[in-house]
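So, here come the structures, one by one.
Laboratory data are not the source of any read-out in this text; all were calculated from the coordinates shown. In this text, all values refer to a predicted model and were calculated from it rather than measured experimentally. Cβ atoms are built from the backbone, for glycine too; each structure is taken alone.
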Structure I
Amino acid sequence: MPNAATSPNETLRLAALEELGILYTPLENRFDKITRSLCRMFDMPIAYISLIDRDTQWIKSSQGLDLITTPRSTSICAHTLLVDESIICEDLTLDDRFKDNEYVTSGLKLRFYAGFALKIRGQNVGTMCILDVKPRVFSEADQAAMKDLASWAQTEISLTQLSEVQIKLITELDQAQREAQIDNQTGLWNQGAIKDVLQRAHHRHLLTQKPYSLMMVDIDNFKAINDTHGHLFGDQVIATVADEIKKSVRPSDTIGRYGGDEFLIILENCPYLRAKELSARLLNKIQQLEVTYKEISIATSVSIGFTSTDEITIDSAECLLESADKALYKAKEEGRNCAKGSTQ
């Protein structure tokens, strides 16, 4: 497959992308809603939204695709950057641009592709696409419907809702460092990154005197799940719980995978009572989950510990983290599947 040419406006395009401040950031539920809608509307097995920088395609949301990044050189979507609106290819094997692509000839063995360019300040910064492993006919009505969803995706991209501490973290790192901050399994911040965000949130708290809260979430009986059903099932439980956390917290809240089956949520500008409400809501949402893998379904639950700077006196971010951890331990002691707050 010939590599896509570089846009004649590449410098302006990259500047518009950098200005967004959401490149190389964790996956977000607001984009997942769009990709799920794409799969349902067009009965497609794969849909994703991506942003494309100088060398890399970064997946902001995907369904049916277990990737976070791909090289720009092998990306089908890199060609979509060069058009004004869209590329519709009903059989990729019949198109000279794509017939030798590695995702067509091996691996996924893709056959159908429909991709729409996503624009910021008039520049194509990414794509929204659907794919299938068989050729498909895509009518004008289908294209019109997909264009509407592309407008939705474009709006979400322009409405960046990251907290200021996340934006500072992102802008201070180079590309390789940014990629190293993401947990590959869940698409959330990894432990190192979430600790960095915590330090920045604490520093911001000291400057503004606005309260912030921490929430520790631990999957109940996770070892037993792995021992009974296997690690692949356990991976599915982690992914399902991570998705539900993304849906349940505020867009500006920061979520990280803190350990194998443990998550840390940083809630800026959030007093204790608000953290208590959010914890109860998250607990209720996860209680309703049923995780299914290879025809086996189980209910799942979590234990939650939370605390806030407006309820305890702290000297450091580590003190607040220790308080949240103690609250989590208390929730486990009292039988799990509950949320406990710390005010000591």
Structure II
Amino acid sequence: MTFGTLSGIVIRGISTVVPTIKMDNLAVNPEELVQRERLVRNIGIRFRRVCKSGQIFSDLVQSACEDLLSNLNWSKKSVDLLLVVTQSGEYIIPSTSIILQDRIGFPTSTLAFDINLGCSGYPYGVIVLGSIMKSLGLKRGVLLVGDQSSSTGSPDAGREILFSDCGTATALELDDKASELYFDGFSDGSGALAIYVPHGGKRHSTEKESHDYRLMNDGVTRKMTDVHLDGPAIMNFSIGVVPDALRAICTKSEIQIEKIDYFVLHQANKMINETIRKKMKMPEEKFPLVLYEYGNTSSATIPITISSKLKESIALADKLICVCGFGIGLSWASLIFKLGPETYISSVIEA
């Protein structure tokens, strides 16, 4: 049973950073415009953020972390644990978290490690960080989540319009008065090849031919170093498991589903999220979306939605939020927590 309750841990703040380069998916030749408009209408993504030359994921989360620490007035010496959740590491080795421990200026006593996880990474990151803090009595921790996904698309079938870059930072702190956090997580490796990069790991190393475009069985042209997506499988998986997962965590935590102020889901395309919402029989205002403005930012879609869409609402009153990340792995996880006026939420920062 993966359901669990974590007490004594509070989310103190969330900061979100995107690159300054803004790509418009409708900025195409006139003969391509009708097809692109249809894709944008169905997928829901108009704009994407792309790192400039020389800028990488770790630069984005460093900026997010520094904004977070500054606005919380946290000394870097007071942070005990740094966790990075990404599939866009600075190097294959060493861990990006350890590089950032030094670069940001955390003391050498800070524990630092990475988790290689994408779409479901935010709820997993929060519960792993909070659990370690609680079990070891560590007072403060920082979670850095996101990806540099814009370079992983393929030029056929409109898939280059999906992915976007983003880095986020979330601050957790021990607090005996904190509301409980509820977590429920799942994994199904039988669907691992629904979203994967075939070459570049130990199973299939990168060769010269890995960078050649080739026509795949599904009719899409890709490189073997691109992300390969099985669209129908992902759609069926998402709309199949997520509504049940949202209902399950509410039942297990004994929270009436109507008491949830917002459901913040991973966002890969509008069709998936709208289908989930309709299956839940919930109004649009309870399922905020940022796809149109920011695209698919992998594990950062949940915190960027909070920064972009919920900042003003949270500043007025406590909000009960249920988040769910789902996708690559295949994996999915839900988390329920409260945010309120005392929580620092950044606007979406450009860097």
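Numerical summary
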{"quantity": "Given -13000 for helix-only ellipticity at 222 nm (-39500 (n - 2.57) for each DSSP H run of 4 or more, over all residues; to 500), calculated: source structure among I, II", "calculated": "I"}
{"quantity": "At a computed 20.6 (mean count of other Cβ atoms within 10 Å over residues 187-194), which of I, II", "calculated": "I"}
{"quantity": "Comparison of I, II - label where relative contact order in percent (Cα under 8 Å, 6 or more apart) is highest", "calculated": "II"}
{"quantity": "Answer label among I, II for the case where mean count of other Cβ atoms within 10 Å over residues 99-106, calculated from the coordinates, equals 18.4", "calculated": "II"}
